[in-house]
Structure 1
Amino acid sequence: MNNEFKNQEADARGDGYLPGLAIDAVIFGFHDNQLKVLLLAYKNTGLFALPGGFIRDYEDVNEAARRVLLDRTGLTNIFLDQFYVFGDRSRHDAAPLKAIMAARGVMPPENHWLLKRFVSVGYYALVDFTKAIPTPDSISDSCDWYALDDLPVLMQDHQLIIQKALETLRINLDQKLIGFNLLTEDFTMGELQNLYETILNKKLIRAAFQRKMLSLGILERIAKKFTGGAHKAPYVYRFILEK
C-alpha cells in the first residue's frame, strides 16, 4: 500500500494501475551488529505487513519499487534487488484488505480490484537503519523496525516473503556486499566479519573468513589501524569499487 490508497480504494476498477500485480519490499536494516526488518501496522486492525505498493501504468516495475522504498524510508540510491515472484493461488485472501478498508469506513463491493488475486514481485534491500526515516502510509499507524527473532504475526504470506528474502540475502552476500554500502569507506576485517555474522546469524572462524574474503578479489589493503600496540593493530581494507 502507499499514500495513494485513498484514491485506490475509491476507484473499484483500479484505473491507472496494472491489474493483478503488486510489489512487496523486504527492507532489512543493519547497524551495530543488529539486523531488523521494516514493517507497517495498519490502523484499527491489528494487522502487520511489509511495505508494498502497486505499479502505475506509466511506471517500470523497478521504478515503482524504488518509489516504495523512498516513500517508506526517505532513502535514495539504495541497492534494491528483485528476488522472487509470489504467485501461489493460496496466497490470495481478501479478508485483510476488507478489514483495512472497513477500518477507514469503506465497504468495498466484492469485485473491487483490491480484493482480487494479486501476484507480488518481491524486492529486498539492506540499509543502515540509523539513516532511514521510517514513514507510515496514509492507512498505517506506524512504520517501524522489528528484530527478526521477534516479529509480530504478519498478514497473508509476508512471513514467507521475509524468509525467502533472508535466504536470498545470505546466498548473495558475497556478490552484493559492495552495493549495500553499509561499512565506512575504510574498515577492518573484524568489522566486515561482524557484518557477515549478523546477517548469517552464526559465528565464523576468523582465519577462514579472512582467506575467503581476500580470495574474492574485492578488497584492497590500505594500512594498519593503530589503536594500541603496533603488533596488535589490524589492517584496514577498502572495497575495490570496479569489482
Structure 2
Amino acid sequence: MDLLFDSVQSAFLLFMAFDAELIEIVLVSLRVSFAATLIASIIGIPGGFLIAYSSFPGKRLVLTGLNTLLALPTVVIGLLVYSFISRRGILGPLDLLYTQKAIVIGQVILIVPVIMTLTIAAISRIDKRYRMTALTLGASRNQMALVILKEARYGIFAAVIAAFGRVIAEVGISMMLGGNAKGFTRTMTTAMALEYDKGEFVLAVALGITLMTFAFLINMLFHLMQGRTGNDAV
C-alpha cells in the first residue's frame, strides 16, 4: 500500500514538473491515435453509410464479418501487418517497421470495423420517413444522403470517439509494430509495460493516471453523444 501511495505521490510531482519524458510519451500516443482515428474515419464512415444505405446480396454476411472483426485480437493484427512490412514482406522496402506509421497502419485496421459497425447502427436507427420525405420534396440521392448523415451525426461522432478510445489504450499493435523506441514509438501503454518490467513504478503510475484521465473524458463524450442520439430519436 505504501508503494502505491508513494508512486502516486511521485507521479503527481512529475505532472507538476512537466516531466519531459512523460510529455513526450503522451504526445506520441496522441499523435498516432489521432492519425489512426482520422484515417479510419475517412474509410469507415463512408463505408458504413454505404452498407447501411444500400441493399445488396451478401449484406448480412458483410455485417457478420464486421461484427467478427470487432473481436479480432490486437496481437493478430500486429502479426498480420508485421508479415507485410518486415524486411521479407511485400512492403519491406518502404522501411515502415518500428515507425509511427506502422503503428498507425495497425491501429487503422483495428478500428475501421468499430467505426463502420457503429456508423451502420447509427444510420439504421434513422426513421425511414426522413428518406421518404426528402424524396417527396424532390431531393436528389446526394441531398437525401446528406439529410440522413445529419440526422445520424451524433451516433457517428460517438463511433469516432469510441474508436479513439480503443486505439489510445491498446498495447499489442504498438509493441509489435513500433518497437517501443524511446522518443519515437513509445506510447503510454508500451511505456507502462516497460517501466513495470524494470520495476520503476513512478512513471508507469503517472502514465496510468494520464491514460485513465483520457479514458474518462472519452467515455464522457461517448455517453454524451449517445444521449444526444437518444434524445433525437425521441
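Can you spot which of 1, 2 the value 0.95 was calculated from, given it is FRET efficiency 1/(1 + (r/R0)^6) of positions 67 and 139 (r between Cβ atoms, R0 = 30 Å, to 0.05)? Corresponding structure: 1. Kindly point out which one of 1, 2 the value -25500 was derived from, the read-out being helix-only ellipticity at 222 nm (-39500 (n - 2.57) for each DSSP H run of 4 or more, over all residues; to 500). Traced to structure 2. Here mean count of other Cβ atoms within 10 Å over residues 203-210 is compared for structures 1, 2. The highest value is that of 2.
Here FRET efficiency 1/(1 + (r/R0)^6) of positions 43 and 187 (r between Cβ atoms, R0 = 35 Å, to 0.05) was derived from just one of the structures 1, 2, and that gives 0.95; the source is 2. Using volume of the Cα convex hull per residue in Å³, for residues 115-162 alone as the calculated read-out, with 127 as its value, let me know the right label among 1, 2. Matching structure: 1. Figure out for me which of the structures 1, 2 the number 24 belongs to, where relative contact order in percent (Cα under 8 Å, 6 or more apart) was derived from the coordinates. Here the read-out was taken from 1. Once distance in nm of label points 7 Å out along Cα→Cβ at positions 123 and 211 is evaluated on every structure in 1, 2, the highest one turns out to be 1. Using the calculated result 0.85 for FRET efficiency 1/(1 + (r/R0)^6) of positions 99 and 147 (r between Cβ atoms, R0 = 35 Å, to 0.05), pick out the matching structure from 1, 2. Only structure 1 yields this read-out. If you line up 1, 2 by distance in nm of label points 7 Å out along Cα→Cβ at positions 19 and 195, the top spot, with the largest value, goes to 1.
Since every read-out is calculated from the coordinates, none of them should be taken as a lab result. These numbers come from a predicted model, not from an experiment. Cβ atoms are built from the backbone, for glycine too; each structure is taken alone.
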